[in-house]
Structure I
C-alpha cells in the first residue's frame, strides 16, 4: 500500500451540480447514480462538496428545507490531494480533517475522488500480514474519528 498512488485508485466519474441546485435535486441525483457525494460548482469551478453525512448533520438535523440551495449546506473549502501522492498520505489527510471523501487534483483540476471505502478495498486485496496490519491501522484510525 505504501507504493499505491491516489491516481491508481481514485474514482474519476464525478457528479457535479451548480450551487443554485436544490437539495432535493441533489438527493435525487445521488440516489439515481447510487453515489455518496456531489461536487458543488460555481461558474463551473468546484467550490464545495455535498456528502451523505451532510444530509444528516447539515440538513436533517438542522431541518433545512429541501428547496434550499446547495450553497447553504455544502462543505467548503474543498480538501484536496495531488493524484501523485500515495494512498497512505490520503488516509492521513482524511484522518486529520475527519473526512471520508477526499478530492483528487491533477494540474490544478479536480479529476477524481478517493473515499475511505476505496482505501479499505485496497487493504483487503492483499492477504499477507503487512497488508492486514496496514488495513487494521486504517480501520482503527477511522473508528477513533467517529
Structure II
C-alpha cells in the first residue's frame, strides 16, 4: 500500500474518532464506555473475555473500565448460574438511560458518515475493519517473499 494511502486512512480514522468522541463527550460518555454499554445492551451476560473480543478493548484496560462502570452504576456483574467461576456482565438501568440519551447524537453522527461514504468505500472500510493484526502480519510477510 502506498504511504499516501496509509496517511489518508490514518487521517480519516482520526477525524471519525474525534467526531464520535466529541458526540459522546457532549453527553458525558467516553467512546469505550459507549462500546461497552452498546455491546452489553445487544448481548447481555457476556464474560470479560467475550466483551473484550467484541469491543476490541484489551482485557487489562477493559477490566479497569468495567470496574469504573460498575462503580458508576452503568453495568453490573453477576455470577454465572452455569459456571459459578464465571462472571457475566449486564447493562444496568442507568446504563440503558445513558444509551438512550446518547442515541440521537450517535444516530446523527452515523447518518452523516453514511451520507459521506459511497457504497464501494463503505465495503472497502468494512474489509479493512475486519483485518486483524495477525492477518496483516501474514500479508506483509508474504509480500516480502516476492521481492
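Identify which of structures I, II gives the largest calculated value of distance in nm of label points 7 Å out along Cα→Cβ at positions 20 and 76.
If we compare distance in nm of label points 7 Å out along Cα→Cβ at positions 20 and 76 over I, II, the biggest value is for II.
Just checking, which of I, II has the largest value of percent of Cα pairs over 15 Å apart, for residues 68-107 alone?
Max of percent of Cα pairs over 15 Å apart, for residues 68-107 alone: II.
For which of the structures I, II does the calculation of relative contact order in percent (Cα under 8 Å, 6 or more apart) return 26?
The structure behind it is I.
Taking -11000 as the value of helix-only ellipticity at 222 nm (-39500 (n - 2.57) for each DSSP H run of 4 or more, over all residues; to 500) derived from one of the structures shown (I, II), identify that structure.
It was calculated from structure I.
When semi-axes √(5λ) of the Cα gyration tensor in Å is computed for each of I, II, which one produces 32, 23, 12?
Of the options listed, only II reproduces it.
Readers should treat all values here as calculations from the given coordinates under stated rules, not as data from a laboratory. Note that the structure is a prediction, hence the values are computed from the model and not measured. Cβ atoms are built from the backbone, for glycine too; each structure is taken alone.
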